[in-house]
Structure 1
Amino acid sequence: MGTVIVLAMHGAPPKDFPVKEAGELFGLHSRLEHVSGPEREALERRHEELELKMRAWPRTAGNDPFHAGSLELAEQLSKVTGLEVILGFNEFCAPSLDQAIEQAVKEEVERVIVITPMMTRGGEHSEVDIPNTVQRAQMKYPNVEIAYVWPFDVAQVAQFLAAQLSAYAGKEI
């Protein structure tokens, strides 16, 4: 097999995840930025436990419309490109981006192309998290080309948005 696309999506918490545990997860995330030592280790363990529970939560279009939309986008991208598309999520959903890349590599591909619909610069996921994940994967799998197709040409993004506006307005804008 030649190339597989990994579609890097943000992810969203499911609507029916226990509120108390979601609040605890977000609170731990915030606290971990400001704590060190033995206290940090305990907080990290609990954070990881809650994060894994949230990522593994069963998803439906009703409890996570973002996940459903991500699946739809992956399906359409596969139809348009003729390539297999594997979803990976930065947060809240499974599989993680690391797991998605690993799944692609296990299919004995020559190349994994990572792309995200995050279109503008300045976001931590698109500018930091995804490139770091790709770099880790490339070091782990040196015999597979793993590329991140980003950032996008701003003029092309603007043209895409203008085309959407024209379709909405029913005429060229």
Structure 2
Amino acid sequence: MIPLIIIIVVIVIIVVIVIAQYNGLIRLRNRVENAWAQIDVQLKRRYDLIPNLVETVKGYASHEKETLEAVINARNMATAAQSPAEAAQSENILTGALRSLFAVSEAYPDLKANQNFLELQEELTATEGRIAFARQAYNDSVLKYNTKIQQFPGVIFAGIFNFEEREYFEAEEDATGPVDVEF
């Protein structure tokens, strides 16, 4: 009778450990997915601001067609990105295009004084801060998740239940700051 009780207790302990590990992995994976969704929300906000900004600049700097097209093309490429690595690369290109756009605005005093342009510039700056925060939260979630699936006993359960490592959202070194919108 006692050996049967010991076997039942051991089985119950093993089942509890498996359930706890599995639920922990699910919780962390969901946090990573939520963090990515938060980045996506902020990036969509940024993408929505860009056409308005381009239209405002277009009225003042119509012969700067190449710069305006570069911003729109970079925005379109960024919206099509699927993975964190693709998104980071396209975001770096978009950031560079926006820097060029703001550099062009320096040559147009009327544009720099336009209330609509100033409001869009302020919104874009605030959005850049939100994006940076969302990226940091995502990378923190990825760190916790990847650590869990690489440590024992998580590595065993991650292999059994097919939990895979996630990519970090990494910016290029020259794109680590916010878009420069100073005048």
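Taken together, the values in this text are just the output of simple stated rules run on the coordinates, not laboratory data. Since we're looking at a predicted model, the values are computed, not measured. Cβ atoms are built from the backbone, for glycine too; each structure is taken alone.
Match the computed value 33 of relative contact order in percent (Cα under 8 Å, 6 or more apart) to one of the structures 1, 2, and report its label. Before the final figure, lay out the partial values.
On the way: 1: 29; 2: 33.
It was calculated from structure 2.
Please state which of the structures 1, 2 yields 15.0 when mean count of other Cβ atoms within 10 Å over residues 77-84 is computed from it.
Numbers: 1: 12.5; 2: 15.0.
Traced to structure 2.
Given 0.95 as the derived value for FRET efficiency 1/(1 + (r/R0)^6) of positions 29 and 117 (r between Cβ atoms, R0 = 41 Å, to 0.05), which of the supplied structures 1, 2 does it correspond to? Working shown, then result.
Numbers: 1: 0.95; 2: 0.45.
The read-out was computed on structure 1.
If you rank structures 1, 2 by mean count of other Cβ atoms within 10 Å over residues 5-12, which sits at the top with the largest value?
When mean count of other Cβ atoms within 10 Å over residues 5-12 is computed for each of 1, 2, structure 1 gives the biggest number.
Given a value of -16500 for helix-only ellipticity at 222 nm (-39500 (n - 2.57) for each DSSP H run of 4 or more, over all residues; to 500), point me to the structure among 1, 2 it was derived from. Don't skip to the answer; put the middle values down first.
Working: 1: -16500; 2: -28000.
Answer by label: 1.
Rank structures 1, 2 by distance in nm of label points 7 Å out along Cα→Cβ at positions 37 and 141 and report only the one at the top, that is, the highest. The partial results should precede the final answer.
On the way: 1: 4.2; 2: 0.8.
Structure 1 gives the largest value of distance in nm of label points 7 Å out along Cα→Cβ at positions 37 and 141 among 1, 2.
Supply the structure label, taken from 1, 2, corresponding to Rg and Dmax of the Cα atoms in Å, for residues 53-124 alone with the calculated value 13.1, 37. Show your work: numbers first, answer last.
Working: 1: 13.1, 37; 2: 12.9, 40.
Computing Rg and Dmax of the Cα atoms in Å, for residues 53-124 alone on every structure in 1, 2 gives 13.1, 37 only for 1.
Of the structures labelled 1, 2, one was used to calculate Rg/Rh (Cα atoms, Kirkwood Rh), giving 1.24. Name it.
Working: 1: 1.02; 2: 1.24.
Going label by label, the one that fits is 2.
If we compute distance in nm of label points 7 Å out along Cα→Cβ at positions 45 and 157 for structures 1, 2, which one ends up with the highest value?
Details: 1: 4.2; 2: 3.5.
Comparing 1, 2 by distance in nm of label points 7 Å out along Cα→Cβ at positions 45 and 157, the maximum is at 1.
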